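Dropping the structures in below, format is structure tokens.
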Structure 1
Amino acid sequence: MIAYAIYFAFACFGVALLFNLYRVVIAVGVPDRILALDTMSINMIAILALFGIKEGTGMYFEASLLFAMMGFVSTVAYAKFILRGDIIE
């Protein structure tokens, strides 16, 4: 039964990634694109965690932690670039 739940969660997060990709391509402004990219990174973290549960290994959880750190740093850097024009002062 847990296998069906994992596959359903894969499908849900896959559809969410497609919706986020649509928002990245067709967005009204730059802040909407930043938010969509951040949400895409959160969905990818969830997919990596689900894949780790499915495979039964901890390697994917470590990868999801690294992906979370990189997603956070890139979102902050991109938002700072939009606000100030440069990242490093």
Structure 2
Amino acid sequence: MKFPKEMRTYCPSCRKHTVHKVHRESKGTARSQSWGQRQYKRVVSGYGGQPRPKQKSFAKVTKKANLVLECTECGKKQVRTGPRTKKMSIE
């Protein structure tokens, strides 16, 4: 699905409709793992394989893409969930 580089929408800090720059939200890097992830890594390592069965099928085929809208007037950013798409391009 194609998205415009700029879109005119409501800015809550300006309290009016302004032009916003559109970006796709990127996944942040994990700083440290939680206790459950560390334990799972320990159990999976070595011989023996998976401690529990893997999920075979999924209910949803695609994920919703998050859009970051940056106001050109005040510079504030807001995150908005986009539609379900396999491919997303900002043009």
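Rule-based calculations on the coordinates, nothing more; no lab input. No experiment lies behind these values; they were computed from the predicted model shown. Cβ atoms are built from the backbone, for glycine too; each structure is taken alone.
Quick notes on this structure:
- Relative contact order in percent (Cα under 8 Å, 6 or more apart) derived as 39 - corresponding label from 1, 2: 2
- Among 1, 2, which structure scores highest (criterion: Kirkwood radius over Cα pairs in Å): 2
- Taking FRET efficiency 1/(1 + (r/R0)^6) of positions 7 and 47 (r between Cβ atoms, R0 = 35 Å, to 0.05) as the measure, the highest value among 1, 2 is held by 1.
- Structures 1, 2 were shown, and FRET efficiency 1/(1 + (r/R0)^6) of positions 31 and 71 (r between Cβ atoms, R0 = 25 Å, to 0.05) at 0.30 was computed from 2.
- When helix-only ellipticity at 222 nm (-39500 (n - 2.57) for each DSSP H run of 4 or more, over all residues; to 500) is computed for each of 1, 2, the one that comes out at -30500 is 1.
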